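K.L.:
Following are the structures in question.
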Structure 1
Amino acid sequence: MKKLSATQKTINELKKYLESDEAVIGDKLATEKEVCEKLSVGRGTVREAFRDLEAEGYISIEPGKGAFIIRKTQNDTDALVNWFTKNRGTIQDYVEFRNIIEPAAARMAAARASDGDILELKEVHETFITTAAVMDDERLAYLDEEFHSKIMKMTGNEVMQLINHNVNKRIMNFRFQTFKIRHNVDNAIEAHGKILRAITDRDPDVAEMYMKRHIELIDEDMERIIVM
């Protein structure tokens, strides 16, 4: 399994502090520079972690003054709604882009994948199902990335793989958030299973159709979360 990103590690460390007895609501959080030095991470990583914590309702960032603690714990549902609401526009941009490139990749994969490629994809899918039983959301996020990346690799198109790699880096936090919800996990299992069968059957039309439906459902799931 892949390691957590620097941003996610920073978020986790800051949450530990915020939920500890040391943190007091109303207090000013350490500066970006101080967090950088303490956790040995870059300024961009800390800035992104601060934005995420603000979206989840832990802190309030006041320009020119710093970040202030406004909540020590966060209801999981509230946190998810806040995160998806704040990041809605950006996520929709990526969903729109994925709905262009990934159905095409599924079509190409169904025509070009080797038997070995399909076996590897099946193994990832089966591991996803097993992991879903214990709702390990972090591992589910990485397995989802692996499933879609393997399909992209099956195209044999290096440009598409490079674009997919860059997109994956930017939507990883989205994957972490979405797989905290059982409904979304179940949707992914069903969609991945249909895509896998279509690729196994070497049916480009059906593979493209099911991938398109899968990406469209991701957008629908986000809208459902926002109105929870």
Structure 2
Amino acid sequence: MEADPATVVDDLLAARHSCRGFLDKLVPQDVLEQLLTMAQQSPSWCNSQPWQLVITRGPATDRLRAALRDHSGDSDGPDFPFPEQYTGVYQQRRRECGWQLYESLGIAKDDREASRRQTLKNFEFFDAPQVAIVTTTETLGVYGAVDCGVYVGNFLLAARSLGLDTVPQAAIAMYSAFLRNYFELPADRKVVCGISFGYSDEQHPVNGFRTSRAPIDEVATVYGE
């Protein structure tokens, strides 16, 4: 029996999570090409398709990991401003996610050193063997970044459909100038985020928790007759 499309999508959305512990296992080239082909179907304003990716694999990822680790004490700042602050329900959700992460790893709330070490794992790509740096063109401004956000969402779902796991990483954008220089990107390419991807280490405790989602009546208002 053919699977109901809505059920397939719902299952993929439910199965996707931010993976923070990867196996040392490369994604085969044909699977990577299929992933990129699927994600390329993403819609964009006027079909501008502003996203461009730089993808490292294996040794290239290890070199980038080492270079970024050496540079991580000297942030260049992101190309797109990070949130000024989290307040109200947004702060509550952020804290909930953070405490779940720390609890999964046995990190006490007041253990700042352990917290710092875990934060630095962002710049080691959580040991993923592949990482994609997503950029947009400067001239399209914030809407180019919005289009890239649509692309990232589709990349994550396409990856899950292929048995891959992912973690989108805004933290990597803190080093936008470094990344432009490292990859010799044009000055008008602005870093949106990174996506570390590969195969989840299911035995790693950090992959054992899932974040909650707000109920629909908190995020959508429907007007009828």
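K.L.:
A value of 3, 10, 13, 16, 22, 20, 11, 5, 1 was computed for P(r) over Cα pairs in 5 Å bins from 0, in percent, for residues 81-160 alone; which of 1, 2 is the source structure? Write down the numbers at each step before the final one.
P.N.:
On the way: 1: 3, 14, 19, 19, 20, 16, 8, 2, 1; 2: 3, 10, 13, 16, 22, 20, 11, 5, 1.
Clearly, the read-out refers to 2.
K.L.:
Another question about this same structure. Which one of 1, 2 has distance in nm of label points 7 Å out along Cα→Cβ at positions 121 and 153, as calculated from the coordinates, equal to 1.3?
P.N.:
Values: 1: 1.3; 2: 2.8.
Source structure: 1.
K.L.:
Tell me which of 1, 2 gives 37 when you compute relative contact order in percent (Cα under 8 Å, 6 or more apart). List each step's numbers first, then the result.
P.N.:
On the way: 1: 23; 2: 37.
Computed on structure 2.
K.L.:
State the single structure among 1, 2 that was used to calculate helix-only ellipticity at 222 nm (-39500 (n - 2.57) for each DSSP H run of 4 or more, over all residues; to 500), giving -25000. It would help to have the intermediate numbers written out before the result.
P.N.:
Working: 1: -25000; 2: -13000.
That value comes from structure 1.
K.L.:
Moving to a separate point now. One of 1, 2 was used to compute FRET efficiency 1/(1 + (r/R0)^6) of positions 25 and 185 (r between Cβ atoms, R0 = 30 Å, to 0.05), and the result was 0.60. Which label is that? Display every interim value, and only then the final one.
P.N.:
On the way: 1: 0.35; 2: 0.60.
Only one of 1, 2 returns 0.60 for FRET efficiency 1/(1 + (r/R0)^6) of positions 25 and 185 (r between Cβ atoms, R0 = 30 Å, to 0.05), namely 2.
K.L.:
Moving on to the next point. Which of 1, 2 yields 19.6 for mean count of other Cβ atoms within 10 Å over residues 17-24, as computed? Numbers along the way, then the final one.
P.N.:
Working: 1: 12.1; 2: 19.6.
It was calculated from structure 2.
Read-outs throughout are calculated quantities, based only on the coordinates presented, and are distinct from any laboratory measurement. Keep in mind the model is a prediction, meaning the values are calculated, not measured. Cβ atoms are built from the backbone, for glycine too; each structure is taken alone.
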